[in-house]
Structure 1
Amino acid sequence: MKNSSLELAEQKTQVQNLTLLKVYSVYRLILAAALLFSFYFFDENRLVGNVKPGLFLYAGYSYLIVNLMSCAFILPRLKPLGKQRLFLTFFIDIIAIILIADSAGGIKSGLGILLVVIIAASSIVITGQVATLIAAIASIFLLADTFHLISQDYISQSNIFPSGVLGLVLFATSFFIQSLSRRMRKSQLEAEHSAAEAQRQERLNQLIVQRMQTGIIVSDNNGHITTCNQAAKDLLANNNSTMLPPILFKQLSQWRANPSIRHNPFQISEFSPEVQANFSGLDNEKESLIFLEDNRQITQRAQDIKLASLGRLTASIAHEIRNPLGAISHAAQLLKESTHLDAADLRLSGIIQSHCQRMNQVIENILQLSRRKAPKIETINLNEWLEQFITDFTQHHPDAIIRLLSLQSNCLATVDSSQLQQVLGNLMENGIRYSKKKTGQGSLQLIANLDNTKKLPYLDIVDDGDGIAPEQQAHLFEPFFTTETSGTGLGLFIAREMCEANQIRLDYLINNGKSTFRLSFAHHEKRLSQNTPLK
């Protein structure tokens, strides 16, 4: 990460240096044109070329031509120049300025100060020993030109000291600009590294938030969603909305009015998962943080605690109940075999045996529930599996009429097939029984399909019975709730418990006027661990 930051900073530095070089090239061209213009404009009191006009014209026009060629080469360039070309550029500038200054009387003309601009530019674009070498060359050439003019009697020996001072200024400028440039590069590198690290942390945080199983939403006071991770979109069954659902916005408003309030789980649609919302404020007080959890997680945690307690309870009382129950049942059987009993007493003996069997079945169901093993997960093709299951089921129920309607050819489900077989067998036996009561014929229809929103597989078990009364539907999956006098009330409860262990949602609904149990499966590629319900 650090190496990439260094490379990025170096690339940006080169781009900045190229931009500076382009500006400097334009400056050189303007300077050459201005010097030539001043030579012709001030014909009598020339500022340049007054000592050696011929040398000035030769140096000035040469410098102008070189600068025109340099601009044509550098201005459209996209890649930076190498150190050798940069050194040659500044070397030519030094020679040109020294010659132009010589034509105007050397150091006393004041044109030597233009060397400071050359040294400053070279110290920015070229760092290290090369930049110092350029400053040394400029100082040597300046002193050499001064001695040359003194030997020709153009200036006096008193000009040696100003030349030396200007040479020191050139060295000082080079060292100062190089030091400043190094600091700026270091600061830029640190800034680039900090920015890259901040971007990395931001991407990491976004990835973590997006991959979290808990839904996270940031919303303003008007219900506008500013941030929403994928888990929240899945739970709200809406990937495009920028507004909170009305029921969630209502809970948010209630929480703002009373932060201690505890909200009940809610559903966005009839078949969407139950969602538990928790709220937290942000520092700006204009936005709120909303945490969404699939209520199946909470339900499963409670279920684990419940099953553990139930297992301990059944283990402690099963022996105490089943032994006396077995004695009562055995005594009733012996009593029934007596030849001295009349018809009324035989009937009473039969009632005792019937209720003993019912109580024993209740205990068996509870023991089965408490001893339930973790599901052995596998991915099955629901259509193919159902065809085989129906074949096996009809062998034990030859009078039943079962129709399979597969609306999708590739319905994949990740479940424990043995537990799914128990659940489906329970539901189908109930459906056949109620269909016989109404029509005299046990008939069922199984519909395997994918829902339209999440494209998740589901299975409908449709029977021809009268259905469940609306006031009883709320208690349908409660333990020991039954509409029959001979039922234990644990069949549907156990079926739902097994479904939750397999991350299957079991619902009862009236579909096209038909009594229907729907099994909604999790996505076969997004299933979590066996102890964690799917989002």
Structure 2
Amino acid sequence: MTIATPPPVPTGIVQTNAGAVRGFWREAPDAAGSRSAAFLGIPFAEPPIGEHRFAAPVPHRAWEGVRDAIEFGATPHREVQGEITLIPEPAFPGESTLNVNVFTPSPGEATALPVLVYIHGGGYVSGSPSSPWYDGAPFNRDGVVLVSVSYRLGFDGFGFIEDAPMNRGVLDWMLALEWVQENIAAFGGDPARVTIAGQSAGGGAVLTLLGVPSAQHLFQGVYSISGVPTSTTLDAAEAVGRTIAELGGVAPTRAGLSTLPEARILELQAQASPMNMGGGEDGGEPDPVAGLVALVNGGLVLGPVVDGDIIPLPSRDAFAAGIGADKAVILGATDQEFNMVLAGARESLATVPAAALLGQLVSSPEILEAYLAEHHGLDTADTVGQYLTDVMFRAPAMDVAEVRASHAEANAGAPTWIYRFSWASPTMGSSCHCVDVPFFFDQLGAERVEGIAGAEPSQTLADEVHGGALGLIRGSDAGWPAWNNLDRQARVFNAPASSVETNAFADVRMLLPQTAAV
């Protein structure tokens, strides 16, 4: 015998600029009287198919009647990747893939609550806005409206095409944020108090938007979790785009590439991934070290591009020029983001000197020597993994903080706070990539969190990480000292106790000259 699930309790009708929507209440009010409503799969743009494929997004046309927003919309993410990804990332079929999910405690009320807009990660080629980890109920409990957004991924979102606009995925983020500006008041939010946040590629997305002049009116603050600043050149993007078109046997134009089915485009962009490089002439498996060299030297092949138009400057140069200087920022990384990359090769690498592998990644003998001295207690797999963590995430975070702090000191700009997430998961054995996400959302009981954080993750730690986010969202104050270039203080999130560290990230200072190449 099965127990029937009670039907969702509908909310009142909320009017958007394209039509009326009705969501649902997820549960009865808690002891404090808090409750949360969800409005799922609201389209902010026309489906990116036909004439809209490979084009700038177009606001969704108006609809008649009331649209039920009780199910997640279609996702650009087409394949559930199972245990490959640490975050559960549902994929939903369909053509109308540009949607927002709104979680609010006060739909239809003029409560003017602060708003958090979350952009998911996934290397710009995968990921879903519909993960249970991104559920907004805890933020609603704390008086914040949460919006999660989708965007075109991979080649459709970021690939070079001769006669198509670049950075289509970036334009999707901006149109979703325009939707928030125009509609969030109807859901109880304040369009003048919007903070954007994201993790991994999503963290890179919000750093990208921070450096986009035409996006500055869309948000007031930025929280970047394990984000990488944008530096990919148009020439590099063009080379990858032309290669993908050539592999597909078509012209690098909208007309040519539109003849390729979506599944074929996905196959071709996978072939262009750095991690699939380095196979032998006999067609053997790709060489992971060659893939890592390509990743460190060239970055992600599909993602935001410095096109001289939407993104006029690399992120670092934009911040140095003062773009986004009036926005309060929190950013940081876990201590061992990518240390697990070579874990499967630990035994085979045991007899390979770390210097031999790092020598393929580090161009300067002096930096190589200094880095090996700093990490002399690690085996080869962990040394290379830590280097990837440091050069791709930790050093760029410090660099952004220093550049912004230098500008702020001279021009009275907004503060930058930086953190380290140092807590080592008992299941993963490290503070790995993604482990901090359920702490940020205060979603320790969500699906699959136990697999990455153990059976009893620290609620105190979640309160601290989530609380820092609330401080930024509510009042532009993280709750620990802002970064300055003298004492360099950072928050160290750990359990059983977090702390504030002086001279933070000193172990990666040697890598700062290399961050521009990542």
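Read-outs: derived from the displayed coordinates by stated rules, not from any lab. Quick caveat: nothing in here was measured; it's all calculated off a predicted structure. Cβ atoms are built from the backbone, for glycine too; each structure is taken alone.
Points worth noting:
- Origin of the value 0.25, where FRET efficiency 1/(1 + (r/R0)^6) of positions 21 and 405 (r between Cβ atoms, R0 = 35 Å, to 0.05) was derived from one of 1, 2: 2
- Origin of the value 261, where volume of the Cα convex hull per residue in Å³, for residues 157-356 alone was derived from one of 1, 2: 1
- Parent structure of the calculated result 2.1, given that distance in nm of label points 7 Å out along Cα→Cβ at positions 77 and 341 is the read-out and 1, 2 the choices: 2
- Mean count of other Cβ atoms within 10 Å over residues 253-260 derived as 11.1 - corresponding label from 1, 2: 1
- Read-out P(r) over Cα pairs in 10 Å bins from 0, in percent, computed value 4, 19, 30, 28, 15, 4, 0, structure in 1, 2: 2
- At a computed 8 (relative contact order in percent (Cα under 8 Å, 6 or more apart)), which of 1, 2: 1
- If helix-only ellipticity at 222 nm (-39500 (n - 2.57) for each DSSP H run of 4 or more, over all residues; to 500) is computed and equals -8500, the structure in 1, 2: 2
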